[in-house]
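Values in this text are rule-based calculations from the coordinates and carry no lab data. What you are looking at is a predicted structure, and each value in this text was computed from that prediction instead of being measured. Cβ atoms are built from the backbone, for glycine too; each structure is taken alone.
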Structure 1
Amino acid sequence: MRGALAFCVPSVQAADGFWRSSLTQPNAFTDPETSGTAFFSFGIAWGINHGVLDRAKFLPVVTKSWAALGTAVSAEGRLGYVQAVGAAPGPSTKDNTNDYATGAFLLTGEQLLKL
C-alpha cells in the first residue's frame, strides 16, 4: 500500500504539532524534535502534491506541523530542537541545530508552497 506509513504517523503527532524523539514513548522526551517533524511534514506534503495522500485528510496534519516548526526558529534564523544523530531517540533543546534538519525544513516549505 503506497503511503502506508503516512496513515500511522498522524496518530502519534503531539497536540502542539511536533513529533517527539521517540514515537513509541513520546513522554520519554517531552521537548519538541524538529528533524523528525520536518521529515514527516515533507513526506506528507509531497504525498499530497503527488496524489499519494488524500488532501482533505492530511492537509491539517502538515499545516499543524508547519506552524509548530515555525515556533522552533530562533531570532537568528536557526532551527532548534534538533535531536543529535544517534542510534536511539534522544533529547533536544532549543539550542540544538543541524544542517539536515534545516534542509528538511526548507524542503517542507517548498512542498507547502505547491499545495
Structure 2
Amino acid sequence: MAIKNILIVDDSPTDRKFLSDLLSRNGFKVATAESAEDAMAKVKQSPPDLVLMDVVLPGQNGFQATRALSRDENTKNIPIILCTSKNQETDRVWGLRQGARDFIAKPINQAELLAKISALG
C-alpha cells in the first residue's frame, strides 16, 4: 500500500507546522490533530495511510492512543510511527509493544523520517 495520506498528531503548533510543511513538500496529503482524542475521531472519520504520533499529549498520551488504534479491528492495519522527544530505549521498546511500527526521536531528521515512511510504503 502506497502511503499518501498522513495524520500528524502533536500538541506543538511548531512541530505540526514543521512536519506538515516537510511532508507536503514531498507529495503527501497531510491532516493534523492536537490530541489523542482528536486523532481517534479523525482516524475513524477518514482513515489515513499513516499516523505520526507524538507521545506527550494533553489527556490521553500517544502510547495509549497507539495501543487503542492498533487493537481496534477497523484501524489496526494503519501503521503508526511515534515521533517524540522521549528517546530512551525503554520508550522505543514500549512504543513498539503498544503497536507502533517505528519510532523516531525529536528533533526530527528529515531524511530519516522520509526513509522510514518509504520503508512502510
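Results, tabulated for the structure shown:
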item: Value 36, 31, 24, calculated as Cα extents along the principal axes in Å, assigned to which of 1, 2; result: 1
item: Relative contact order in percent (Cα under 8 Å, 6 or more apart) - structure with the largest value, from 1, 2; result: 1
item: Answer label among 1, 2 for the case where distance in nm of label points 7 Å out along Cα→Cβ at positions 35 and 51, calculated from the coordinates, equals 1.6; result: 2
item: Computed 23, 13, 9 for semi-axes √(5λ) of the Cα gyration tensor in Å, for residues 27-82 alone - originating structure among 1, 2; result: 1
